[in-house]
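Only the coordinates and a few stated rules stand behind these numbers; no lab work does. Small disclaimer: the values here were computed from a predicted structure and weren't measured. Cβ atoms are built from the backbone, for glycine too; each structure is taken alone.
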Structure P
Amino acid sequence: MKRVLALLPLALFAGLLAVLAWFNFHKKDRYEPTAMVGQSVPAVVLTDLDDGASYDLKTLAAGYKGPILVNMFASWCVPCLSENPQLMALKAKGVPIIGIAWKDAEKDTRNFLNQHDDPYVHTLSDPDGKMALALGISGVPETFVVQPDGTISGKIPGPVVPQSVDSVYAAVTKGQKLQ
C-alpha cells in the first residue's frame, strides 16, 4: 500500500503532462481575433493629415456607397512597407482605403507616404493609439473592411499579401467573406 501511495504523485504528474501535451498539439495554428467583426467602428475622432480636419470612421465610411478598407499602419513598420504594393493594386482597382497612422509622428508618416506610393484617400493620425485600442489591434499592419453604415465586416490581421488581393477585392466589391 505504501508503494502505491508513493507512486501516486508521479502518476498525477504524468497525467497532467499528458493533458498539457494534448492541448499543445490540438491548438489552432494561428490566432486571429475577430471580436470587432459585426460591430460598429469605434467613435474615436482622428485628425486628417492632409486637411487638418477631424473625422470619425463612421462618417467617412458613410461617404462611400460601398465598403471601404481601413488600414492601420506606421512608418517604422517593415510589414507595412511590404504590403504597400498590394494596397496600391487595390487602389488602382478603385477600392477606397483609409489609412490610420498608429503611434507615428506626423512628419514620419508624411515622409513614409512621400517616399513610397500613397494608397490612401484619407490618412488619419492616431498618435496616442486610442483608435487602435478601441479596434483591439495587436500590432500593425491590420486592415478592416468597413460597410457604409460603419459596421466592420472583415479583418485582416497582419499585412495584405499578394495572394490575398483578389479575396480582399471581392470582400469590398462583392461583399464576399475574407479568405
Structure Q
Amino acid sequence: MGKLILVTGGARSGKSSFAEKYVAKYGKNIAYIATSQVLDEEMAYRVKLHRERRPENWQTFEAPKDAHAAISEAGKTCDMILFDCLTVYISNILCGMDNLEDEELLFQTVKQQYELLLLAVGETEATVVIVTNEVGAGIVPMNKLARHFRDLAGLANQAMAKEAAEVYLVVSGMAVNVKKLAENL
C-alpha cells in the first residue's frame, strides 16, 4: 500500500521546491507527474522553471487528465512519485466540462477524480507526494466558477489530508508538518 504525503501552501510559497527536495531525499527512482497544460506564455514559463529544477533521471508523466492512471503506471517502476499539482488538475477537470452550472455535477465529477487518485495511491507501493494550493485563505472570489473552484479544491485537499501520512504547510519556503500538530477530533 502506497504512502501519501500532501504538500500545501499559497502561490509561490515554495511548496513545489520543498516537494522536489523531499522526493530527492527519500526516493531512488522518482517519477514526476505533471498536470499542467501549456496554454499561454505564463504557463510555458512556469513549466520551464519546473523542468529546469528537475534532475534528468526523473521519469516525467504528462497527466492533465486521467492522472490516476499515471500514478498506477509510475508506481510500477518508481519508489517515489511527485504529483504537481492537485489544484491545476482540478482546474483541468472543470475546464473540460460542458456544464459549469450544475453544482452537483461539478462536485460529483471532481470527487470521483480525487477518489480515483486516492485509490491509485493505495494500490501502488510507491510513496506519492501530492502538491496542492491552499486557495481558501483569501477573499471570496467574485465569480461563481472561481467560488466553485475554491470550494472543490478545499474539499479535495481535506480528503487528501485525511488519508495522508504527513501534511506539510509551506509558508515563505518553510515547511511545517501540520498533521503532526493537528488536533484529531
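Looking just at distance in nm of label points 7 Å out along Cα→Cβ at positions 64 and 104, which of the labels P, Q belongs to the structure with the highest value?
Values: P: 1.7; Q: 3.1.
The maximum falls on structure Q.
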Upon calculation of log10 I(q)/I(0) by the Debye sum over Cα atoms at q = 0.09, 0.13, 0.19 Å⁻¹ from the atomic coordinates, which of the structures P, Q produces -0.30, -0.64, -1.43? Q
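For which of the structures P, Q does the calculation of relative contact order in percent (Cα under 8 Å, 6 or more apart) return 27?
On the way: P: 27; Q: 37.
The structure behind it is P.
Ranked on distance in nm of label points 7 Å out along Cα→Cβ at positions 24 and 80, which label among P, Q comes first with the largest value?
Numbers: P: 3.7; Q: 1.0.
Largest value of distance in nm of label points 7 Å out along Cα→Cβ at positions 24 and 80: P.
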A value of 3.4 was computed for mean projected area of the Cα convex hull in nm², for residues 128-167 alone; which of P, Q is the source structure? P
Using the calculated result 0.70 for FRET efficiency 1/(1 + (r/R0)^6) of positions 40 and 56 (r between Cβ atoms, R0 = 30 Å, to 0.05), pick out the matching structure from P, Q. Q
At a computed -15000 (helix-only ellipticity at 222 nm (-39500 (n - 2.57) for each DSSP H run of 4 or more, over all residues; to 500)), which of P, Q: Q
For structures P, Q, which has the highest computed value of FRET efficiency 1/(1 + (r/R0)^6) of positions 8 and 152 (r between Cβ atoms, R0 = 25 Å, to 0.05)? Q
